[in-house]
1. I have 28 for relative contact order in percent (Cα under 8 Å, 6 or more apart), calculated from one of the structures I, II. Which structure is it?
2. To test your reading of the models, identify which of I, II gives 2.6 for distance in nm of label points 7 Å out along Cα→Cβ at positions 29 and 173 when calculated.
3. If we compute mean count of other Cβ atoms within 10 Å over residues 45-52 for structures I, II, which one ends up with the highest value?
4. Quick check on the output: 1.04 is Cα Rg over 2.2 N^0.38 Å, derived from one of I, II. Which one produced it?
5. The value 4.0 for distance in nm of label points 7 Å out along Cα→Cβ at positions 37 and 237 was derived from one model only; which of I, II is it?
6. For FRET efficiency 1/(1 + (r/R0)^6) of positions 229 and 269 (r between Cβ atoms, R0 = 30 Å, to 0.05), find whichever of I, II sits highest and give me its label.
7. Consider the structures I, II: one of them gives 23.0 for mean count of other Cβ atoms within 10 Å over residues 165-172 as calculated from the coordinates. Say which.
8. Among the shown structures I, II, from which was the value -22500 of helix-only ellipticity at 222 nm (-39500 (n - 2.57) for each DSSP H run of 4 or more, over all residues; to 500) calculated?
Structure I
Amino acid sequence: MSQPPIFNLQAYSPAEIKEAVEKVGVKKANLPLLASFMLATVAGGGIGFGAIYFTIVASDPSLSFATVRVVGGLVFSLGLALVLVGGAELFTGNNLIVMAWASGKVSTRTMLRNWTIVWFGNLFGALGLIVLVFFSHHLEMNDGRIGLSVLNTAVGKIRPDLLTLFFKGVLCNVLVCAAVWLAYAGRSVTDKMIAVVLPISAFIAAGFEHCVANMYFLPLAWLMTQTGQIPANVDASSITLAGIIHNLVPVTLGNIVGGAGFVGIVYWAIYRAAFGASYRDQK
């Protein structure tokens, strides 16, 4: 007679999370090109849906600055929940593959191949969602304030200098990869969804920069400029293809440093190099 399943409500320990992240990293890095790209496309759309949700909150002029940032951040968490629970490939989260690389389980070439495929897959997914959103006339909601919010968000993302954008990217992916790390501690869907909310809402509230979210905001704003959907009181002159590149390049590099460097390598050093097998055995 089979035994009933045993339910364990305790979270996985940090050392166990480290082992799981490495194991998953090896699988991610070795996915076939088409599978990686398609899963990345799903993730790009998922983060875009989080951005849509954020924009709805941001389009309400009656809300205070803090309310928009905090509530907008909470609803934006939808994006990472779709990625982690639904199963998809997100460039910023995949920066944690560096842990498998540091352990010699993944080559430099394989890791960079994954990052490149997933980055472009995320972009493709975001652009696909943009087309659907544009033709759904979603931007016209709230008397056009949804579209206005997208434009203002894009201008605010393009305005800073390269160094500022880089460090905003670093800080963003420290929190995103921390959210992924915490989600690995959970044993249920509920655990994972709760784990991502505070770190993700924090990076949105603080105004940090996420390259995949920007793949939605910036091209959508650019599309609006090309179709003449610019209110008279909005200076959208900075929303150009050059402006998009001005944002995405330093933000992407900052995301890599924040996620791979300040989360991946730091945790790898702590739980493998510093403590070694004896620490893991104690856990």
Structure II
Amino acid sequence: MKVCISVLGLEKWFGGDFAGLAELVGVADRLGVHQVSVVDHVTMGENLSAYPYGPFPGTSDMPWLEPMVQLATFAAVTKQIRLATGIIIAPLRPAAVLAKQVATLDVLSHGRVDIGVGVGWQKEEYEACGVPFENRFGLLEEQVRACKTLWTQAPAQFTGKHVNFERTYGLPYPAQGAATPIWFGVAPSGRNLERLAELGDGWLPMERDPELLAAPIETIRQAMTARGRDPGKLQVRASYRIAAGADGRPDLEATLAQTEAYARAGVTTIRVEPGVFCPKLEDYVPFLQRVLAANA
């Protein structure tokens, strides 16, 4: 499988200096890591109880970098590693702005963007951005369709319930053009499944158990087939389920032992979190080398 790294929290190795993250991504690029993924919160409210995946792994006052700006700094110091969001909360940005952000990053990185989109979970964040929380799923779908239009047509026209423009020029096109990959971070059911099968190139599941990923991946593939799309091109990026050793601490070898199970389930890219396994900066390179060897 391909390997993706998360740099969330690694500024601690640099005394809180976020600029050090670009150095880490440059090292990953030289070692042959396939992808770096960053996350998104524009604002954070104080009520974290609405987080739908268990206790929220953080606090309201955590610092969150804007993902597209962050990825641009990574693009400047790398040559091969792909630049991904996982996810960007797309409805918080106007469709035309999102399309321009992605296209700009893709042009400057010579076609290395994998844009992961979703709707987030926090109503307070939508309120702070002046965006209706109730319309987020429909807006996400229209945004993706509008982006695809702006990336392939000039002048462009789009008519929807939430997004509308006519005879609009959004140049430059992304370097990848119509093939710019869009990954959906949504549950693969109901209308979400239809959106993913119609519009998506990849899926970003929250589920970490490899035994529970095979069925939804197959469901997505069947839905793609029903729409005349090649299911063999579906990309899936999952995160390792962290295994604990006898001492209760994260165990890298036990975690990597699950690699084949993820591959059998249909995962194509596996995401790792150096901050979980590396107490200090000096552990970073050996960690990446071990993960890459396990996924060779």
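1. Values: I: 28; II: 19.
The structure behind it is I.
2. Numbers: I: 1.6; II: 2.6.
Computed on structure II.
3. Working: I: 24.9; II: 11.1.
Answer by largest value of mean count of other Cβ atoms within 10 Å over residues 45-52: I.
4. Working: I: 1.04; II: 0.99.
Value 1.04 for Cα Rg over 2.2 N^0.38 Å corresponds to I out of I, II.
5. Working: I: 4.0; II: 0.6.
The structure behind it is I.
6. Numbers: I: 0.05; II: 0.95.
Comparing I, II by FRET efficiency 1/(1 + (r/R0)^6) of positions 229 and 269 (r between Cβ atoms, R0 = 30 Å, to 0.05), the maximum is at II.
7. It must be structure I, since only it matches.
8. Working: I: -22500; II: -10500.
Derived from I, not from the others.
Read the figures in this text as sums done on the coordinates, not as results from a lab. Since this is a predicted model, take the numbers as computed values, not measurements. Cβ atoms are built from the backbone, for glycine too; each structure is taken alone.
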